[in-house]
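The following blocks contain the structures, represented as structure tokens.
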Structure P
Amino acid sequence: MKFLLTNDDGIDAPGLATLEQALTPLGDCIVVAPTVAHSGCSHQVTSHDLLKITTTGIGRYAIDGTPADCVRLGILHIVPDADWVIAGVNDGGNLGVDVYMSGTVAAAREATLLGKPAIAFSQYRRQQRVLDWPVAMSMVRRVFDDLQDRQLAPHVLWNVNFPDPVNEPPIVHCQLDPSHLPVRYEDQGGTFRYQRGNYHQRDRIPGADVDVCFSGGIAVSEVYPPWPV
């Protein structure tokens, strides 16, 4: 088995190293990731500037572009025979409507558009603390073992969110929560500054991914494209 690994936190992010450590026993892992972090960039791609590929080690490539750029170059030029594209492990949750803003999920989405099965992994954090990446590595393996033989419709991906704190959480297949994030803007006399809401107090529908993850489960959701499949 061959994996193309990417993220939106940058090639040196501990979550990406966690992903590589989890999946290396299962096959060849080729890392194609952004040189710097692109969190929240959604499905942005580079179409008017040159993109540079820098080899940083055996099977490791840094791209001075977005996560979607990394997947495009990865599949088209670096590892076209990849069996899977896996993005993450994102430092922070990508739950519900986050999938529209997330660079991690966009990387997985780009993979499905190019015909590859894909998973986006994210680690929700309830507070600012050092994440337990070895525990996340164990959860990556558990979830991948659960998903690898399941069938998806074309252009559909799995979005996976790990809970915080973690204590042998169950894997729960659930729907994305469509509830809007808590957001507001501060009026500064004709200009407006975005004020981030309290992520942990966001609205949630019982049984949907936000509720599952906040309640201590591993939320696994199918993400569909905006057209019938």
Structure Q
Amino acid sequence: MTTLVVGANGATGRLLVRELLQRGESVRAVVRESAALPEGLANHAGLSVIRATLLEWSDDELAELVEGCDAVASCLGHNLSVKGMWGQPRRLVTEATRRLCRALSRSTSERRAKLVLMNTTGNRNRDLDERISFAQACVVALIRRLVPPHADNEEAAEYLRSEIGQAHERIEWAVVRPDGLVDEDEVSAYETHPSPTRSAIFDAGKTSRINVAHFMASLVTDEELWRRWRGQMPVLYNQR
């Protein structure tokens, strides 16, 4: 099985690349021109590194990139800097998701490809009755207006939910929603839920990046788990 990982040089993306390689998967990792993967990953026989700015590629180049891939996993996000939060491209995750889906739609494979998108628990799944308090709704509305990455995450997930949907000829998808991300050295026990079990604003939990990587890799490689969560937006928490 071959998985394309975009955002592979990020804090979660590199952990996902490592997890997939440890499971014996072949990985195509898209990294920024100036970025580097840890030496232990970069020299792995199962890894192909593609240095590119994804949104600058043509549709034909992206179609060639995804050809032969059984899955695409996106760990794209915005850097925590002034330029990363408020600079261009403001719709990095959304535009990348749309263009990758267009590329996958051109695939010659007879099997539908999996697309796994890392997102945030602050984003509601509109297929479910995910109620939030008035206070949280007000805060989220303010964040949506003032912090472009939040709106970007919402739009990317909404594109998969409403445009790709549940019966696309070429694509199946899952949107992974971790809570507050933290760094840990080892995979630990974690919980998955269809919807948040706590307030993302007023009672946020924690989710380690390594657990996110483990869960995303499991979605790619474990067919039973994939059948459980495809077309859904599972929420991930570290067990307390």
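Brief remarks on what is shown
- Distance in nm of label points 7 Å out along Cα→Cβ at positions 142 and 166 - structure with the largest value, from P, Q: Q
- Label whose coordinates, when helix-only ellipticity at 222 nm (-39500 (n - 2.57) for each DSSP H run of 4 or more, over all residues; to 500) is calculated, return -6000 (choices P, Q): P
- Ranking P, Q by FRET efficiency 1/(1 + (r/R0)^6) of positions 30 and 174 (r between Cβ atoms, R0 = 35 Å, to 0.05), the structure that comes out highest: Q
- Among candidates P, Q, the computation of mean count of other Cβ atoms within 10 Å over residues 46-53 that gave 15.1 used structure Q.
- Which of P, Q leads on volume of the Cα convex hull per residue in Å³, largest value: P
- Answer label among P, Q for the case where distance in nm of label points 7 Å out along Cα→Cβ at positions 158 and 214, calculated from the coordinates, equals 2.5: P
No lab work stands behind these numbers, since they all come straight from the coordinates. Just so you know, these numbers come straight off a predicted model, no measurement behind them. Cβ atoms are built from the backbone, for glycine too; each structure is taken alone.
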